[in-house]
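The next part holds the structures, each set out as structure tokens.
Here, each number is a calculation from the coordinates, and none is a lab measurement. In this text, all values refer to a predicted model and were calculated from it rather than measured experimentally. Cβ atoms are built from the backbone, for glycine too; each structure is taken alone.
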Structure 1
Amino acid sequence: MIINVFIENIFGNFELDEVQIYNDVNKMADFIFHNNDLIKSSCLADYKFNTISFDIVFCSNDEIRKINKDYRNKDCATDVITFAIFADSPENEKFIIDDEISLGEIIVSVDKIRQQAQDNNIPFKDELYYIISHGILHLLGYDHQTESDYNFMVENQNKAKAVVL
């Protein structure tokens, strides 16, 4: 399976090592996408494909607050917003083009990640990869509306993060 991750940095003050993040995200995604238990209960179940793609956009609190307000009617900054295009589309609109599934987009607030890492006394990279793995699980259709679902996501986020840290 080929994994295409597209990274965009619209956060002006973030020294982004795109190569390192790209490599690490690919390792986490590879771990997640090759976990048969995760895939068989995800939006990818029963679909045939050779390539998975998704985008990650790094932005500021101001930008994610605007997105959160426009799309979720919540006027506050958050750490991550996902647009799970494939998972959230009706069955007749789940397109696979040239054996490729585009899962959607993960938008990450660098400001919020820095704040959360500082508040939790953990390295920035730990929090960043925890949140990115969270976004990947959302792109697969997972959510955390119940305590059981929340625990499932946290467990799998920690496993994915452990692959690169």
Structure 2
Amino acid sequence: MNEEIAKEFKEQIIYRLDESIRMVSSSFDQLAEDDIWKRFNESSNSIGNLILHLCGNITQYAIASLGNLEDKRDRYAEFEATEGFSKAQLLSKLNNTVKQAKTTLLDCSFSELMRKREVQGFTFSGIGIAIHVTEHLSYHTGQIAFWTKQLKNKDLGFYDGMDLNIKNK
């Protein structure tokens, strides 16, 4: 029974990670190369910073922690960058990071999902880590979509062709 629950949990997490990647990719399709490092003001981050931040966070939490690997994250560098990666490189980096995180999650045993560990000063089970990674990616996906809409003044069409008014059964 525990393995069935773990399998369902992993499938749902992976579905949500894939949804966020789909939305980030769709946003990137709308952006020009010079849009990637624009900052709205001194207190905001560019889309490039958000992608580097997501890669750092996902690597620290899902890949290093769940995979029992050394944590080598440099969080400050994620936000200090103002260039250094093209749009294609950033999207590839995010896709590869999420792919590696999904593989790590799929390889986690039930006991690893239940085991508590410290990450970034917080104590989480493997389940808590998977939830954190998912909601954190989703949160910044929303920021990237919002930024893209602000820059391009257009609907991103995330659910084009779908009737979202269908009632529950």
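Computing relative contact order in percent (Cα under 8 Å, 6 or more apart) gives 31 for which of 1, 2?
Values: 1: 25; 2: 31.
Matching structure: 2.
Matching task: 3.7 is the computed value of distance in nm of label points 7 Å out along Cα→Cβ at positions 34 and 138. Pick the structure from 1, 2. Comparing all candidates, it corresponds to 2. Upon calculation of Rg and Dmax of the Cα atoms in Å, for residues 74-153 alone from the atomic coordinates, which of the structures 1, 2 produces 15.5, 47? Checking each candidate, the match is 2. Given that helix-only ellipticity at 222 nm (-39500 (n - 2.57) for each DSSP H run of 4 or more, over all residues; to 500), derived from a single structure, equals -14500, which label among 1, 2 identifies that structure? Of the structures listed, the value fits 1. Once Cα Rg over 2.2 N^0.38 Å, for residues 82-129 alone is computed for every structure in 1, 2, the highest value turns out to be that of 1. Source structure of the calculated read-out (Rg/Rh (Cα atoms, Kirkwood Rh), 1.00) within 1, 2: 2.
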